[in-house]
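Next up: some structures, all given as structure tokens.
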Structure I
């Protein structure tokens, strides 16, 4: 089998079907995900161990294959015909190689992504900490890419991204953009984060904060004149703040709570909802830091943040239920989907 040609054939299937992911594994036929649903490519034969080793050799060099065999899992990026990039993960299941590749769309604007204009205001801040959060596969990286690209097209700033792996590739315009991939351009996230203090950086984009050390360095950077953009796998703003604080030992939590209260700009939580007309559209919650929010963080009253969001519409905050309801009213999503994705269906029902 010509593994390069076959892999390209599978990727083209994802592209032509407007899909998002490709799944390959031993003892099953390939599958793609389209509009959230798995579709098996039944015209293809069941993949063998040899097939998966062949596909692996197309996406990883020998050094990375050796690392994969040692670590038994690896993240990577794959450039397809110089036009499309894919984010991938290879792993073992029952001793057999599996692979998942996600199509990385071209960098889009906030308007194209149906995101609120206030997100553009966040990119114009000179310093502070802004987080885009949500479960896996809900468009967090895509939103961050739109924010970085807006900075690139509007402002003369020095931007450093720290990613594992690099997904979106930016063409420098008004800004300097240095993209650093963990394992290739830097040893790890924390080494790269510490070095930005010596690189005359204005904006730092961290693909994902993974350790308390990463978080502490990022918050310090936000306090010392940098705009820091990053993501977390959390469900809403209140949970995000709790997750950050709980990542630290008890004797350090008061300090990180105080730092977060003063450096946080906001938390944007998003979900991709199936559209009535096909495709996906985001529903979102937006917390903006103000005196009330800062006090709640300092006073360990983060459970009250949801109320602040619900009553803070005049200052630009957005409640998830209001976002869902607006999508229902404009005919973008069904009421059934709104209930399914709401984190408080009872409150949503009262709003109808």
Structure II
């Protein structure tokens, strides 16, 4: 049975949503979950639900990293936080994966320095799934683990993203694109142009440069590579646009409905639209390249998002993502040196 260490104190509504999500995951997925945090608070939430017989355990952590804590200080000074304890459980092979909806910067820091990176990885990357117009998913990385990236980092991001997509979204040969300001090889800054040349000989399905408008179509690429500065901006803009569209659509439906029948039908259509753009369906963003599996969920996660983050963590652990990353990075190195 796969074991997932869940930071029970991380989200905006902790530990309520973590406990609810853990119960859903344990019941539906058959995953053993270690709820890491303040025992009394976790027990109080567990008491509100029927959970007898489910593979749930509590692991004590005396400290909590808040959303306002600086990542560096949280890493150094709160060594008994729920994030630290969860990471140590993975490092000591007492858990296969860590899931947290806490302070993203702090989880990134703990993941990188407590778990450590894989031998072949220079920089871990945060990968974010996006819904596409074709009903599928596109993944962008890096979306914030690194502010400054070099050519070699982008090459590693491409390989790691391709492995992750293959494992979690079950695509035999995902298309990998490089985010730029134009499709032509000569477009983009020096980093993008050099990375394009390095990606061409790799044993992956590299489709060349893709533009920002291609992210949501699903027609060009499944995995889209960029540096963390650009990726994080793209992620935040996308979240804002999704909220704007959802809000404006809801206002329009309320103001133009002519009948009760139309209201019911439109509510169903709106609910379907919200579901398709709902981040909770994808669970969270994996930090690729660290030892073990680390999933960072949204701070506003609900129970469904926590359950799905646990699902993705279990799929990555069961799919031996890190072994595949090491193998494929070795193959990429051979291709580049040939």
- Match the computed value -11000 of helix-only ellipticity at 222 nm (-39500 (n - 2.57) for each DSSP H run of 4 or more, over all residues; to 500) to one of the structures I, II, and report its label. I
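Comparing structures I, II by volume of the Cα convex hull per residue in Å³, which one has the largest value? Spell out each step's value before the answer.
Values: I: 154; II: 145.
Ranking I, II on volume of the Cα convex hull per residue in Å³, first place is I.
Quick check on the output: 60, 38, 29 is Cα extents along the principal axes in Å, for residues 17-216 alone, derived from one of I, II. Which one produced it?
II
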- Note on the structure: Ranked by distance in nm of label points 7 Å out along Cα→Cβ at positions 89 and 105, the structure on top of I, II with the greatest value is II
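Using the calculated result 23 for relative contact order in percent (Cα under 8 Å, 6 or more apart), pick out the matching structure from I, II.
It was calculated from structure II.
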- At a computed 4.5 (distance in nm of label points 7 Å out along Cα→Cβ at positions 193 and 297), which of I, II: II
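None of the figures in this text is laboratory data; all of them are computed from the coordinates on show. All figures in this text were calculated on a predicted structure; none of them were measured in a lab. Cβ atoms are built from the backbone, for glycine too; each structure is taken alone.
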